[in-house]
Structure 1
Amino acid sequence: MSIQEFNSLVIDNAEGLRPFAITLTKDREEAQDLCQETLYKAFAHRDKYQPGTNIRAWLCTIMRNIFINEYRRNERKRVILDAIRYTEPSQSLSVSAEGTLRMKEIQSALYNLPHIFKTACLLYLQGYKYQEIAHALGEPLGTIKSRIHFARKLLQKQLER
């Protein structure tokens with residue numbers, strides 16, 4: 001299949017992705033972003049498309065995977081932010097002394113990570129994707145994933161104490 005045939009096939013099916021995106025996100029703006037990200041990934045990975053495969057199903061699978069990955073990434077961020085912003089139930093606006101100590105403990109643990117793990121971990125916690133971190137640091141994707149994994153394990157051990 002030529003590039004032009006693939007491009008026209010994707011563009012012809014692009015409009016049909018919006019309802020599925022809205023179903024997933026429940027928000028029109030996020031759905032638009034999800035559609036754009038899906039089309040970007042489809043064009044970037046056109047070599048993985050097998051001619052004769054249902055293009056709409058292929059695009060919906062890409063969209064679903066992007067949505068799930070983003071959801072998981074946001075969950076991890078939420079858990080970390082909840083740990084940092086720990087407050088007692090009676091204090092909804094102010095941070096308790098225990099929460100402040102916990103936040104300092106987490107920040108200290110982050111900044112005491114070995115440099116090889118710290119940079120990748122901090123970029124990840126700021127919301128960058130693995131691929132973006134790998135590109136920025138000039139490292140292979142697998143190396144970045146393992147560094148972030150080991151950084152998490154080190155943080156868990158330090159914070160359990």
Structure 2
Amino acid sequence: MLRLDVFADDRGYFKEVYSQARYHDLGIADEFVQDNVSCSQRGVLRGLHGDARMAKLVQALAGEAFDVIVDFRRGSPTFLKWEAIVLRAGEHTQVYVPRGFLHGFLALADNTMLLYKQSALYDKGSEIGVAWDDPSIGIDWPLGGRTPMLSAKDGCNSSVKDVAPL
């Protein structure tokens with residue numbers, strides 16, 4: 001998790017969401033070439049998605065999300081291990097998703113808006129999808145007994161055993 005510098009006063013705040021020099025100093029040398037924004041209602045689950053060519057920086061612009069990354073790198077000692085963080089707009093944090101990791105999130109509030117910086121242009125042919133509830137990963141989604149809202153595409157994502165690691 002990365003915490004952004006925020007300069008606030010009675011007018012509001014200003015924050016720098018990306019500086020190549022700062023991220024290089026932190027060991028993140030990816031060149032980011034595309035920005036995307038998603039807006040989701042509470043209970044929407046997006047993912048798990050991955051692309052071997054792509055790293056991401058993800059942050060909440062509004063609302064909050066249970067954000068998950070999963071190591072999906074072939075031969076990695078942490079293969080299928082996952083980490084989660086709650087991204088809240090007011091906390092000004094980012095998650096770095098390295099190449100070879102899957103990413104997904106559950107919107108915990110209405111109108112949750114996430115910004116993604118990507119190190120590769122989106123290419124439908126390079127993207128993989130893994131089922132959000134695959135038991136071999138075992139993500140403990142905070143659903144409280146509810147069924148998440150999925151896109152038709154995410155509802156058809158494959159199991160880990162049917163998808164080649166990145």
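Every read-out reported here was derived from the displayed coordinates using simple, explicitly stated rules and does not represent laboratory data. Keep in mind the model is a prediction, meaning the values are calculated, not measured. Cβ atoms are built from the backbone, for glycine too; each structure is taken alone.
Given that Rg and Dmax of the Cα atoms in Å, derived from a single structure, equals 15.8, 53, which label among 1, 2 identifies that structure? Going through each structure in turn, the value belongs to 2. Among the shown structures 1, 2, from which was the value 32 of relative contact order in percent (Cα under 8 Å, 6 or more apart) calculated? Structure of origin is 2. Of structures 1, 2, the largest value of Cα Rg over 2.2 N^0.38 Å, for residues 48-127 alone belongs to 1. Where does the value 0.99 come from, among 1, 2, when Rg/Rh (Cα atoms, Kirkwood Rh), for residues 8-71 alone is the thing being computed? Comparing all candidates, it corresponds to 2.
Looking across 1, 2, the calculation of helix-only ellipticity at 222 nm (-39500 (n - 2.57) for each DSSP H run of 4 or more, over all residues; to 500) that yields -1000 traces back to 2. Taking distance in nm of label points 7 Å out along Cα→Cβ at positions 24 and 56 as the criterion, the top structure among 1, 2 is 2, with the largest value.
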